[in-house]
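**Student:** Please go over the structures that come below.
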Structure P
């Protein structure tokens, strides 16, 4: 009973640590920094038992490797706690994301956008690009929830089609649209991590990520239009009540404007106060969401949905806690060890072949994702050599490769959360989803590599 009560109220402890971290961003206190390190150890111990098997293995591997490197360097134990908190900003961002999701739900934007898919669609070719763009818009705010929403709608509306056609359509349209939102969204943890390890400015990266997203979307939509144009879609079967197109367009415009304002505020505050990108997004999410709900006259609904969602998400973020804390320890120990040289030397030897390095990075992300390695963990492995790569590569080019390569795995990661969710929703093998989206992942990453190469 006591264990159950403790588990249900973990959000108090986690929130206290994250609040201390935010305060210390302003104070920059060494004592508070050390206290946060000690609390990070407690968080790791508390969370480890509740993490999934995969994340336990990843975390355990990072801890063992980090301890070996730490002991070989002969450092005193008192230096260990501060080495665990370098990723605390990423965890603080994660804990704030549910508030942005909640304002979209309280404003019923998710339900309105679902209806947009059904307006003036005559074949699956037309529905493909529509479904992809709706998933993209929803994912900009709702993240993973967007995939479930669009998949549920498409699964119901395409029930008259053969299972193989329906499944391939849903797999492609939703997962690819989702990935195209993540590549530039300031709420995406893979983008935030890539910016964090390369030190680039979000505003300098954003135009290129938007370009990559747009080019990939156009190419994929063209493929979808041709591939599915012979399948007639009778939308009247899917729609049971009249759709007010004017209201749908208005709601969609509101959502796009809100996203544009949020991005502008992130850039403005970051430049005015010289805040890091991740910290700017973190402190902006709640006040922006609250003000938006107030303007929509949905404040009460936003607070109720947001509070309940936030508690559940915070209480169940053990996977991310064990991964990011152990990853911070590993990255800091490898940076201070001779082992780093063993990794750096081959890369330095390829300094005159940056294109080969970029392709290797992308293939590494895709290969490891098929065996259940989270892309954040792959970035962690690469973080030890990123400082070396930056000496002979444009940091923006490197950041682009990391972002596109890591996010392309969302569509092919056999044991990844999104592919697993789709596998359950559509009742099919995750390996089949991986194979269907593998060409897309390679093209998506390839467009990122080409863009990065041209910027060298």
Structure Q
């Protein structure tokens, strides 16, 4: 048995874990989780840089609908976590049969939901860019990108569902490897679909590289196909190979049970609300930034992608926190849950601050990898240097939220996000953006991220967030 599995088994069986062992288990889980986040971020970076080579217009068309895509993705992610948190609790309690039942029922629910979301997205794809205030020149590409994305929503939903289930069972390795696979496939497909057939020279040899020349549409199609292939592999490992959750080896009912749905709704409901709050705020920010023109839209979109390299350890540590806190509370070990929450928060802050320093000094070169437009690069670099000073607060909010999810505590965190994003970021953005342009919006975001970090640290400092588990 691997060391990670031995330590996880110690949580479930009540064996005492020293501080050194808790730190070791945290690092064993977060390592693959961070790799998965790196791969996911690299996927966005690849898409953005390939499309960025086409100019500011195509880049702005994707940036215009990106917040709407995040909104849909947030709903899909919340659906999976409504069931995966229950699975973490049941595995922590050594009730593997019930964990598999929750998996089956969750699979039924998320498939139905994703099909409905796909249809809705296809219906609004045409007018959406106009609703968001996009310039006429970029609306056609924006609609096409969003339409292709919506065709692959069921695939994306299964990806999120499979990944969160594997992670909550303690398997961080397979999701990480699958994200790497997705990146490799995305590069291949994008290379073929985005650019036209052209002559290329490599190591002195000239040859004809075939290409579909689809531009923005090719980026969406390439990513969708990469995700579809990866999802098949993820489902195989989850349903057939996972030692705790392989439902193909055990018979069971896929019909949703009221008690399971009720517990899922207590977790998912507030997360849906939070998604509306957060993604709605991002859409509002698009409306605020859109009048600034294509350069500002592209710089904003690329800077957000570039900044996401700082997020990687935070979200990876947040995934580890969800698993460790969830299994600890399932095993009725509150002291261990609290300890893991602070260990993961401390590591998350340290790692993100380290990357923030690099981002500050390398802002221009990083932006240069995403765009060939000098104005876009210069403006985006200024935004990144400012945001480097907000990464500690952002890290605290990300990892603390992951710990809260592990306890099933999603209602209060959703409210904290509502207050932080709408009362601080959007209000300040409305005031500052007309005066200072895109930098005004990023100043508002800088202030808000630090406020949000403080709010989440205060939440985890108390006891109420862990009490939610006992009320489910």
Structure R
């Protein structure tokens, strides 16, 4: 897997991603400490609002900013986004009111909503071989999981030497290093981007996404992931500190178990996906996550909470199912759009997946307080299972890349029809099918 890091462009882009993620991890910890200094016991409320602003920025701004920068040099877009994020982070040590946190978080996350889909859409052009791209997806998943494990350790070491506000400087340095690494490479040019009205550019990614069967299935699986993983991310603190009367270190342990499960599957997936179809792997992982959450909740209701090690094993398995769904998702997006439309499709995935989280986070939090963790696990397990059922229904088993289809609305001299044959008054041909200007709807036969 690591051999793809020998590719000069991808190696530097991956390093940029890893460094920026580490800076983001420091930002999360520094924000919590700053909120406590400003508002004391109201720190949780401030962080909750800040996280909501983050999700709203991701959901609402990602398609907008992607449409605004369409056709621009992608390297310059990535560098500008990193510089904006660094500038916002450098302003955070000087805040003295909660509203300033909200404003700067909005600016920072708006830049992230521009950076992330653009970055994700560049990688398939850097690594055109599907096997290499699959390994890149696994490395990306590892980077996210390692950030969750390493950021608290690094923050603890730094806090022994500097004030909490100094962590924001570390965040800014991470973004500046990321910008420098992106600036050091020449990115492949995207296909020429036709000049389109802003409204069309704004909705193009979502239109392609919702018109593609495999991506409709991915959307349902995004809801599945959000359902069972929100329990882990929102309620782990209650499980570790409340149910088991553990320490802060125990919270790190249970979240670490989730991360280890995710990393283990991310490492195994490239070879697995060489032999199995994405649909089979992702639906199996989704079903396993739903069953684990549902059965776990039913067990706790009937028999009480098991030994600590059993809960750690459950969290580890949930992390494995999370990676089994999310790691291959980039392959579906890559396969479902040409280079010109990939940024819009990745932005649609970014926005729609975070919309699922925007619903699941508060739902798990509210249910956990209203009916208890055990009932919440059952409810979210059922919701996750419903997502898997929808995904299986809308994502046909026999979906192929090359599909025979007809064109009845293109002129005979259209360049797209150069290899087509006329049959029954329409033009018929077969090729790798994606939704674009010449293909507005998915074929229902042929």
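Values in this text are rule-based calculations from the coordinates and carry no lab data. As the structure is a prediction and not an experimental result, all values here were calculated from the model. Cβ atoms are built from the backbone, for glycine too; each structure is taken alone.
**Student:** Using FRET efficiency 1/(1 + (r/R0)^6) of positions 332 and 380 (r between Cβ atoms, R0 = 25 Å, to 0.05), single out the structure from P, Q, R with the greatest value.
**Tutor:** Top value of FRET efficiency 1/(1 + (r/R0)^6) of positions 332 and 380 (r between Cβ atoms, R0 = 25 Å, to 0.05) goes to structure P.
**Student:** From P, Q, R, which structure was mean count of other Cβ atoms within 10 Å over residues 12-19 = 11.1 calculated on? Could the numbers behind the result be given before it?
**Tutor:** Values: P: 16.1; Q: 11.1; R: 20.8.
For mean count of other Cβ atoms within 10 Å over residues 12-19, the value 11.1 is produced by structure Q.
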